[in-house]
Structure P
Amino acid sequence: MKICQLLVAGAGGLAKHVVDLSNALSEQRHDVTAIVPADFSGEFNDSVRVFRLKPQNKFTSHFYTLKLFFLIRKISPDVVHAHGKAASVHLARIKPFVRGRCVGTVHWNQKRRKDFRGFEQLDGVIGVSEPVLDLLESPRRTVIYNGAQEPEKFPRAKEELISNYQLNPDFPLAIAIGRLVHGKGFHNLVQAWQGVDANLLIVGDGPEYGRLSELVASYGLADRVRVAGAIPQAARMMDVADLTVVSSFREGFSYVLAESLLYRVPIVSTRVNGTEVLPLAAVVAVDDVAALHEKLVEVINNRAAFSAEFDSVFEWAKENLTVSKMADNVLAYYSSL
């Protein structure tokens, strides 16, 4: 199958999704082209053809739409797959002139019904979780969860990691991974960690790095909490972690959640999209520091029982949350249209 993946704007998990899906489809010997922003930094396989286009405005640039039309006509794909609202708007404009099927993926909750105007004109719509499709009126909608890479062994022992970050050697290790921005709720997590007898590594980089480090010091948590900054292939650290924590205000479908389940590490998470797959006991209200603190204390004091609640979820994730399974599901959906 000749497939074109389209991303007009986006970074983080959205960009990762496009790269992972494109690479997985190419590995299955499909002819894959990716159209991405000019400053896109994701690493595609050599077999994926990449075109870079820079829109003047991600929604209203008709010149970009025109360039996109001529490029897609030249590629002549069987499927054009738009990722995100901006890509769906541009693809919808040229859909009457595109020979192949046109598909869009919704990665985030849309605030208003009209935010789906591009998606609703396409042949099919995928949501990365059920809630992101709540306002969409389309009989051709489906949910395909984000897939994560297969687990890899972390090259260092947990004890060495704890020692290197000067944390408490008698405490278990929890990990939180993500860009250090307000929406990830790490400031709430640090506050909630007061009185929790466990180590916490916050892994990532972003504008809140300094603020989070100051919060750790001001709450007197330097012996058990460390803002570690960006670490390459950070998900591998889950190999030695006892717990993963997601404290976000919102997510489309968290890659950290998927990765943690594949590493068979239990999770405490705020109630964001995707947590419908977790045990009810693992989920707390968004932006509720007291509830998060109480849950963390409960979990750390009853680690074995809490982990046992994930046994069936770990098995389900192994079958459903890999990149290869995601690619298989996407291909099946393409063929159904």
Structure Q
Amino acid sequence: MSDTLDRDASDESPDTDRSRATAADGGDGEASVDERPATLAGTLRERSPLVVAVACWRMVRPDQVALICLLYVTGAVVGAVEADLAPASALGGSSWAAAQIVGGGVALLAITATVHYANEYADYETDALSRGSTFSGGSGALHAAGLPRAVARGATLAAGVAVVPAGLVAVALGTPPRALVLLGVLFVGGVQYSLPPAELAWRGLAIPTNALLGAWLLPVTGAATVTTPGSLSLVAFVPFTLVTCLSLLATTWPDRDGDAAVGKRTLATRLAPVTLWRLAVVVVVAYLGSVVVVHRLVGIPTPVLVAHLLAAAPAAVAVRTYTRRESPVPAVAAMVSLAVGLAVAWTWVWVG
């Protein structure tokens, strides 16, 4: 990863930040942007460490980290249900399940930070050109604070190094090898989402990669900290993965102009609006169908079936407004409401 970032950095002239900012400003070349230090060391010398620290905090996307942790723990609960592991045993018995979950969670936090920083580094140009919002685009932390891309590079390397001790903590707490392997897949896939050589997000694979890693493999990894994932753990989050695809379609739509300007080939930059809308309809229909199929396969408990209804209304609104409005709120609401609903429902099933 260090070689990749070094190679990317070496491709830039000392005036990279100036030229990019000038393009983003329509050629005006604001003096405040031109004076940005081009290196992390220069930034730390000339800017307040608090400013850099706040930017790093914003770049890690705390709201998204919270959702990631929720999905991970929900996956662990599903694993406990599948293994018929009672709450008393999981939280304080001889199984040490709680310690295994915590250990995997420590590693997951380091991995998440690395992936988010890598994304901020790779999307520096895009974020300068995109309008962005709470749900779309990058954090905007670097541009808001007048900080160079080098800050994201340094944060990526630091978080990447931290994955090693975090992994050792997971091992020490008894996180099973099967979960460690899946965490490794999340790490490699998450970094390759943004960085060379794969740069999956830049090759039209952002939505399937993000959905498979973040909406399906993430909770399966949580389940793997408790038990070997079986049919229940493997299919329980398929409907959620499809709702996540809808959310990703919606959040990449407002960024299409900025992405196209820097050569980021997302579906929103490659497909006509009517084609994108039809794809969203297919995703919603597939979601509803998947709930029925999964129920037939593994017998989803009633509270979990009810939870899946939470996404129906916002998903319908999302399809109605997709490509007609810039806001991705309805689709994001469908995803978040389903994530919270599944967490509550599966916990209800587990403790009941």
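For structures P, Q, which has the highest computed value of relative contact order in percent (Cα under 8 Å, 6 or more apart)? Looking at the calculated values, the largest one is Q. If helix-only ellipticity at 222 nm (-39500 (n - 2.57) for each DSSP H run of 4 or more, over all residues; to 500) is computed to be -22000, which of P, Q is the source? Only one of P, Q returns -22000 for helix-only ellipticity at 222 nm (-39500 (n - 2.57) for each DSSP H run of 4 or more, over all residues; to 500), namely Q.
State the single structure among P, Q that was used to calculate Cα extents along the principal axes in Å, giving 62, 50, 31. The partial results should precede the final answer.
On the way: P: 63, 39, 39; Q: 62, 50, 31.
Only structure Q yields this read-out.
When FRET efficiency 1/(1 + (r/R0)^6) of positions 67 and 123 (r between Cβ atoms, R0 = 25 Å, to 0.05) is computed for each of P, Q, the one that comes out at 0.85 is Q.
For which of the structures P, Q does the calculation of mean count of other Cβ atoms within 10 Å over residues 163-170 return 12.4?
Numbers: P: 12.4; Q: 17.8.
Derived from P, not from the others.
To test your reading of the models, identify which of P, Q gives 0.45 for FRET efficiency 1/(1 + (r/R0)^6) of positions 155 and 275 (r between Cβ atoms, R0 = 30 Å, to 0.05) when calculated.
Details: P: 0.45; Q: 0.20.
Only structure P yields this read-out.
Once distance in nm of label points 7 Å out along Cα→Cβ at positions 147 and 187 is calculated for all of P, Q, which comes out largest? Show your work: numbers first, answer last.
Working: P: 3.8; Q: 2.4.
Result for distance in nm of label points 7 Å out along Cα→Cβ at positions 147 and 187 over P, Q: largest is P.
All of the numbers you see were taken from the coordinates with simple rules; none came from a lab. Note that the structure is a prediction, hence the values are computed from the model and not measured. Cβ atoms are built from the backbone, for glycine too; each structure is taken alone.
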